[in-house]
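Next up: the structures, one after another.
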Structure 1
């Protein structure tokens, strides 16, 4: 079985339509059909059922698809490992992160990393479906909320943070150092929309505290939320360390007693080869958040 044939097979698995798959491969439909028959003859069972105009994978087809994908993943790993031998710091790092505040906070890290690895392309992809992007090899590394242990992944916990209330400097609570959860009742809030991890965490915590919050405006941008707080539109509940990025806006941060806690982790496929640049990026990310927690200056 040749790699070219496996590529044809995987394209048909993806399209489940001989004409579409052949078009995307740049070959004729009879050629694709003939190559699929060659594979089926070799494995001894049908890989697809043709029902009228519909094409569906058989159980054998699904099994071969899983292993064929693994073949190409391992081939990519080999190419990356060999490229690492040249130590040119080239290549591409694809990073999926929680949208909103987390991708915003990575900017200083990205600047420093580029100075050390100027030939490495870094793609930061905000996503609420990080796990599947990692498992489907759409990205190399995921940065998100801590999950239960998963045998398919390497998981590295790197940061735990609390949440605080952020208010305009003239807000009636601006001089408070700490408030109770009940103090949040009735405060007009600007928040992330439902479906964002940060919002879901807050909503779950509110249910546990048996209180409801009042949102008057929602946006998916951390910068927009803090601009709204600056203009006195409302307060917001966000990770406590975010104030470092918005000190100049005349905003006060207030500790919430028993606040929500967010645990973050890095994760990548257990069979994924990580380049020198990717491994270094993960180390830098851990150090970056460690220094944010301790207040130390990175070396």
Structure 2
């Protein structure tokens, strides 16, 4: 009976709830120990896994399609890529931002296919020189864009991903910890299930505050610029590395209200890494608060 449920982000499609648990469980327990929190047994931690939903049923290809700049769709995918590019330039001054290319506006505003492809190519080249995306191929980066876009626009996938969380929630679950895109899935699931016993929500490297691509598309929709409070949650702690490009708006209180506690940490050169977030003392304290009531 899980007391803590962890929700992963993108890029985990070749794993599963048990294999993820072999890494996620010990990392979370380490964070708790470093924070002086209570001891958890392996069975106290469960992983809600939705990564395989990005494959067609019954298939599991080991190779990504030969995607390049021509495969990034106008709209959400292009807007997200542009936002990552802008953030990378802010975090790393040596990266030339979108303004430096002289083609601002070509992405995400109904540009011609040629202009869009040129703009996307410029973004991919810039991001490949960043510390954050240095080891990420164009194919993997485009796959990440498509995973976000599919969750935000595909009602069936969206519903099934939230169902995967619901399947792990028990009467004893008090803390929901969610990373990256998983924080969007978890937030929407909490809003849809105010009856859950979850009292503490811990988001790690979350893109929930990102206006047009994520925040404005949330279900339920924000009202007057403020997002709905997530269900039965009493405490919401948002942990973000200042260099985490995915966590574009690293403070969520301006979007969801002053009850959100925003905490800044450093994960070294692996700014967005789930395990580094879980072993952080700040994360351990937030989980401990939920377990201790």
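Laid out as a table, the results:
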| quantity | calculated |
| --- | --- |
| Mean count of other Cβ atoms within 10 Å over residues 3-10 - structure with the largest value, from 1, 2 | 2 |
| Winner on distance in nm of label points 7 Å out along Cα→Cβ at positions 51 and 235 once structures 1, 2 are ranked, highest first | 1 |
| Parent structure of the calculated result 183, given that volume of the Cα convex hull per residue in Å³ is the read-out and 1, 2 the choices | 1 |
| Relative contact order in percent (Cα under 8 Å, 6 or more apart) - structure with the largest value, from 1, 2 | 2 |
| Among 1, 2, which structure scores highest (criterion: mean count of other Cβ atoms within 10 Å over residues 179-186) | 2 |
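Each reported figure results from applying straightforward, stated rules to the coordinates on display, with no laboratory input. As the structure is a prediction and not an experimental result, all values here were calculated from the model. Cβ atoms are built from the backbone, for glycine too; each structure is taken alone.
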